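Multiple structures follow.
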Structure 1
Amino acid sequence: MRLAIRSLASAALAVAALFGQSAIAGPAPSYQVGGSVFNTGSSLPVPGVKVLVLYVAPGQWFPGLKGDTADPAGKWSVDLPIGAQYIAAQLTPGTGKPGCEWIPDDLTAPAGTQSCDGNAVLDKWLDWRGTVHAADTVCLNFYDVCIGPGGGKPLAFWVSTVGQQIITASDLAVINALNLYGGRFAPVGAKPPFTTQAQLAKYLKFTYSADIEYPLSAQMIVAELNLLHGAVSGDIDWNVVYVKPLGDLPGEFYRLDSLVKRADSMLSPATVTSTTLEKWQIEIGLANANAGKHYIQSTNCPVVYGWWWIPDDCDD
């Protein structure tokens, strides 16, 4: 995932690793393979997350399976025989909380990250793959964030009478400075630049279009109004929103103001590199943010598993 906000990584606390002790299991030595589960959005450990480790011991044809649940400090571990090859994967939980969802944070630990001892690496699915050596592997850490409500006011509010009344002349000036769609689908008499709130409201009302640039412009305007009027609030961290994957495009984290800048850049006549799919991804991300969804939560969400560790679905 290419993430637009690099401040998230610097804001994450260093994770306390699990320093287990070597153990003897039968005639061959075994060692602990473990780590921590950490919420980089809240800087808190995430107890209760389940981790499965699939391994093949030396000289064996059939794999073994072990598991552990993160303790109150977020730590987990299993004992494996020396020389075993393994894959360690966390089972992403549900939240049991409408509108909230746990997702992996691959800014802090992207695919290709090596463990601190160099004996394991994160694959493209963010699972640890490695071989047990003659020492404990202490830092197979999983990083997650919980996304959920974050305030904001949707497009319908800003075209209402109440919304129009709080839009000022200076707001219109800020909006007119953006790269806005003014093509064939924009209503007559309401093409940018806007001189009145009524013009802007008319423009926002007719955003269904075969040209993605029109709805993208509209959601960008709404996000800018939310920022100008402090409408984004709630149990969130840094006004950071998660733009979900679309097609073969990975998900991305953005500060809301950075997401507006990203949309504005896509709409610039000088920008020719953005694909239609990329524009739809940003438009959907803005629409969700404006509806108060997909903001990083500043506290841990619940950790809930359904039958046989199948995560409960979120409402959104």
Structure 2
Amino acid sequence: MYLFNHLYARLGSCVESNTEETSDSTHDINVYFDDKIIKIEVYSPTESYAFQLFSTRLKSLIKNLDVGIGFDLGIESKSDSVDYTYRFPPFRDVLKWLSEFESKFVNWLLAAEEGNTKLFKSPLEGYLLNITVNRKDSHAEDRLIIWGGATYSTDLKLYFEISDPERFSKTNVGKNIFNKLSKQQAGNSSKDVLRIFIINFAHADSSDLSFLNNKKTQIIIENDIKFIASSIKPFPPYDIVIASEIGSQCGFSNNVVLDKDKMEDFSSYFELLGFDNPIKKIRRASEEEERQMFEDIMKFSDENS
């Protein structure tokens, strides 16, 4: 929707949402220029969402267990790698695990005494949960869960510090891009059609995506995408691939050109599409602005106390 609005604000009725088939079988947007068509498919990686679902649902499940006891629990998670949040299995696997975990955990908790600890497996191999009963009594309304997470990084930036395309292709991010490119939802190559694959990293766990504007990062992205696309038949799966941040404000990184002839034919349209807008860096408040904000809050508090 955000990208459609971005394009429609510039080109009006030339932009149409593609509703011919389901989103899994065709692309998202058509843009018409006289006798030429630009077909756009948007892919939004959400690898860490399964972990977010897992951690949120697990705490909620434990806190709302239908047992007549109160407790303080300490949960320490351990992992064999720092990128485990990206490696978590799909939502349906997480939900199945939670369902199976509940009965096992209740049986252990009811029998456990204060100070007891048990190691539980998680939906992800190599990621373990060490749960300790710090308090257990009859006050069922009084429950506390303290989660000490394993060291991890969900920062997308780490993936684009890998200057080895083959190694990147074996990460979850690389594999998912390959799978999505392979579907070739914009169809086969055609003379008057430009097929654009946009990777929207807005949902990735990164505090600031403006690093995608960095020249070194763009070279790594280009090498990664070209390596991944090279094994897809027919080649190229798309004519151009663009890393981006799609939201209320849309920004775009470099164009990874897989078909040079097509880029030459359509290059004049990119400014009209607004794909030359860079990803904006998040502005940080200065020390003076932070101090002034604090003073304003204190003043407001005093006036309304």
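Of structures 1, 2, the largest value of distance in nm of label points 7 Å out along Cα→Cβ at positions 31 and 231 belongs to 1. Across the set 1, 2, Kirkwood radius over Cα pairs in Å reaches its highest value in structure 2. Which one of 1, 2 has distance in nm of label points 7 Å out along Cα→Cβ at positions 55 and 295, as calculated from the coordinates, equal to 3.7? It must be structure 2, since only it matches.
When Rg and Dmax of the Cα atoms in Å, for residues 87-262 alone is computed across structures 1, 2, the figure 21.9, 75 traces back to 1. With helix-only ellipticity at 222 nm (-39500 (n - 2.57) for each DSSP H run of 4 or more, over all residues; to 500) derived from the coordinates and found to be -11000, which of 1, 2 does the value describe? Source structure: 2.
Rule-based calculations on the coordinates, nothing more; no lab input. What you see is a predicted model; the values in this text were computed from it and never measured. Cβ atoms are built from the backbone, for glycine too; each structure is taken alone.
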